[in-house]
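Some structures to go through are shown next.
Taken together, the values in this text are just the output of simple stated rules run on the coordinates, not laboratory data. Bear in mind the structure is a predicted one, so any value in this text is a computation, not a measurement. Cβ atoms are built from the backbone, for glycine too; each structure is taken alone.
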Structure P
């Protein structure tokens, strides 16, 4: 085996053990991401957290809001933006959450011959497409990045990547 072939084998093996970098998702109502560092750090009320109907807004160690989809998803209800006293979040700046979703074929039950449609059942956008009863994919042209598909997945197979 040549050195090049060995490197390719080891790179392939190592990629299986590498964890993807954590993605920090911000609420979808900001115009300028730098305001999170400037204004959110001085906000004492953190009203975006208390007004979030789905309870998905958390505060990081620096004091900035971020989205956590482990229990629910974003309904784009405007409550966090309406509550933001610093106007970092403003419903006039409403946009889709800066994320792309995909399904890990190694851990997805449906990709491994087990009937499961947990992600499909909660996707109001119908952005998750199945080939018959198996092999789901996320159609990002339909996905609104709400994150509702994350919590019900029994095998944590839905990956989030920032854009």
Structure Q
């Protein structure tokens, strides 16, 4: 889609198309639509991230919680399915799945939300290393890291939506 097309969309269509950039959180696209026109995709991404940054901590936590556990048996969005597949998370052995399930559980028990990492910029080994490292962080540090990872995910999803010509 061209940027000019995004700028011309109704709010409802913008939310329908851009909303999935942030997992199950269309409120971000809804609030950002008001800031049109967007001069380029990088600017749109920054405005979307600014919307999240300016939101209440409760809303930020809901955004983090909207992300699935890695290697989950739950139904994933199409975007999450592709992203986890790109990191090699859909072809794990039974023992690797058990390792991820344990890591997900430990992380969730400590922080109260799922481990979020930009799977497309990682692989199973770097993701597991991330679990081990990040389990030593404070909850506040993990909220900040999770949001930064969500911003990376959103950037890649926006680039997919509006590829450079």
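Summary of computed values
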read-out: When distance in nm of label points 7 Å out along Cα→Cβ at positions 89 and 121 is computed for each of P, Q, the largest belongs to; value: P
read-out: Structure from which 1.07 was derived, Cα Rg over 2.2 N^0.38 Å, options P, Q; value: Q
read-out: Entry that produces 21.6 once mean count of other Cβ atoms within 10 Å over residues 113-120 is calculated, selected from P, Q; value: Q
read-out: If helix-only ellipticity at 222 nm (-39500 (n - 2.57) for each DSSP H run of 4 or more, over all residues; to 500) is computed and equals -5500, the structure in P, Q; value: P
read-out: Origin of the derived value 2.9 (distance in nm of label points 7 Å out along Cα→Cβ at positions 25 and 97; candidates P, Q); value: Q
read-out: Distance in nm of label points 7 Å out along Cα→Cβ at positions 57 and 73 derived as 2.0 - corresponding label from P, Q; value: P
read-out: Which of P, Q leads on distance in nm of label points 7 Å out along Cα→Cβ at positions 81 and 153, largest value; value: P
